[in-house]
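Next come the structures, one after another.
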Structure 1
Amino acid sequence: MNKPKDLSSVRWAVLMLLAVATVGGLGLFAGAAETDKPLSAADAFEQNKRLGRGVNIIGYDPIWRDRSRARFQAEHFRLIRDAGFSHVRINLHPFRYARPDASHKISDAWFNALDWAIEQALANKLLVVLDFHEFNVMGRDPLGNKERFLAMWTQIAERYKDRPNEALFEILNEPNGKLTAELWNQFLREALAIIRKTNPTRTVVIGPSQYNTIGQLDNLILPDEDRNIIVTIHYYSPMEFTHQGAPWTGQRDKVGVSWNGTPEEREAITRAFDQAQAWSQKERRPLYLGEFGVYDKAEMSSRVRYLSYVTREAEKRGWSWAYWQFDSDFILYDIPGKKWIEPVRDALVPPQNP
């Protein structure tokens, strides 16, 4: 790609230093709590630094149907912040809460729930990624759902245009299926153009096709003139380990798979992450590991070894990350029991370095 037209060589050098100054590891995240500093439209690397460590929340919480039935409460934002996380990724399913007519109007109740979540996160000094999580529907019939997809981004962008830069927009989680790489490159440009009409300085998160896999980064085509973009990738390899016992993957009865941190197991991760990092440096785009995790049917010691290795390797490369997910499956926090799954929490955020 060509050098961005809107950055001087000096400015570009500064951004590149931010991208690569990560060999020191966890020092990258020291400024993640500084959420009061305004950002220009060219600060995607700085914004990524501020995202730091995060967790996915409330995608499947009853809060969207009925606020009185919500599992997730205001106190959980504080707990997340106190545990050493610096952002939350809110998984959104607006298709389920919109009129089935040409207006595609999202319900007031849905927006009110999202307003509350954003306000609570920001009040607790957590950055927020608004993740459009309708990947299944979009993967099955992208062309049939394109109009409402764009209509909903028009509504979301308009409603939150005055929110601070601590709120980021993620155009679509895990494009897949019939939403091919070629088609996705078209869709993301149209959605981004809609967002930029009302949010010209908003940081936007965009990932490659085929479930945001690292191997598809080379097929992701972003507008070179827009540098306020963070690129997201997801990592769940090896699936036979991370998704053992998960019924939706056909592995309900395939349990007992361990991850021992052998040289071969570690090399598989570092090789994939090095591939992504090489792309990041070539394309001059910051990376966000927006999802990773281990289903809770795996035995705990293996989960801890795997999660510790993945997070530290991501941090060495200067990536932000968000664990999947706070409660439900892949569990990090037991809401009914009011307690952290401490080995998982400590693997993600080591106690001596919160």
Structure 2
Amino acid sequence: MTTQRIAVIGGDGIGPEVTREAKRAADAAVLRVGSHIAWTEFPWGTDYYFAHGRMAPPEFLDELAKYDAMLLGAVGHPRVQDHITLNGLLLPIRRRFDQCVCLRPAYLYDGVDSPLHSKVPGSIDMLVFRENTEGEYANVGGRVYQGSSHDVAIQTSVFTRRGCERIIRAAFEKAITRPRHRVASITKSNAQGYGMVLWDEVFAAVALEYPQIETESLLVDRAVMEFVRRPESFDVVVASNLFGDILTDLSAIIVGSMGLAASGNIEPTRRHPSLFEPVHGSAPDIMGKGIANPLAAILSAAMMLDHLGELAASQAIHAAVSELLRTRGPRTPDLGGTAKTHEVGEAVSRLIEQV
């Protein structure tokens, strides 16, 4: 029996609620194929911050290095500035473990209504490769004369040829395996004449190695428009840290809900563990109400199992979620239903046992 060792950080807000259901679904799925998951829970996040003045203990990265993968619920609290939560937990994990690929799928399921009313199930099926360790989130810069009328803040984006090439190449390699064989690059090189021009140059060079892949390069402002006007034309999309982050919030909404948006922070060489999390954040306004949609966390767990080589278990989760949505089974208010978080999780687990 294969045992996967998974570190779980439920985190803040609705994070523990949706992570609980993701674990339930993953356990049901691996049981079908004779594998096992050994979960280890860590109480890190803003509660830990209120008690200790930091989001996690000093040695937390060394501790996480012992695991095969990580499952995260969410980080964020209204009383703590976002840059503290992000730089105190999530960004150090991405950098320490070189999780250079943030993979975010957007798929319009049968049984889910898109706000773009002319779109039919399956017509929107895009996979966004977001650069995850440098770019606009490199956190290089500083402040001087802070608190005075001469306050100066400098924030520097970092683009390296290595960083651009590996995320762009990963996007092309994935496009080879998908039916449409398309890659779109999102940039802003008309205004950002150094880093984004380097990105464009690398994209053009890598594209020459994949003549079977159709390509396009869009400025980010046009990409926002085209995500709404013609989302079905996108297949694999590759973007910088900031642009990928913004565009995937939009792609989640056009396929029905942030409650369906899964993601993986992936270290492709597998020398280090990868981290999987729903995109929706901590949603403190609905914390404790039992109405958070667990499907994004459940689908993130499926991505984790796929990454770990548990393909049958991952496919069982996807099949169960698809069936739940197709038959308009229990669903939370964000999808027009009245079900509770645990009711959706229970329904998915039952379907995993049946598919």
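Nothing in this text is a laboratory measurement; each read-out follows from the coordinates by a stated rule. Being a predicted model, the structure only gives us computed values, none of them experimental. Cβ atoms are built from the backbone, for glycine too; each structure is taken alone.
Taking relative contact order in percent (Cα under 8 Å, 6 or more apart) as the criterion, the top-ranked structure out of 1, 2 is 2, with the highest value. A value of 1.00 for FRET efficiency 1/(1 + (r/R0)^6) of positions 65 and 265 (r between Cβ atoms, R0 = 41 Å, to 0.05), calculated from one of 1, 2, originates in structure 2.
In terms of distance in nm of label points 7 Å out along Cα→Cβ at positions 73 and 297, which of structures 1, 2 is highest? Structure 1 gives the largest value of distance in nm of label points 7 Å out along Cα→Cβ at positions 73 and 297 among 1, 2.
Computing mean count of other Cβ atoms within 10 Å over residues 257-264 across structures 1, 2 gives 24.1 for structure 2.
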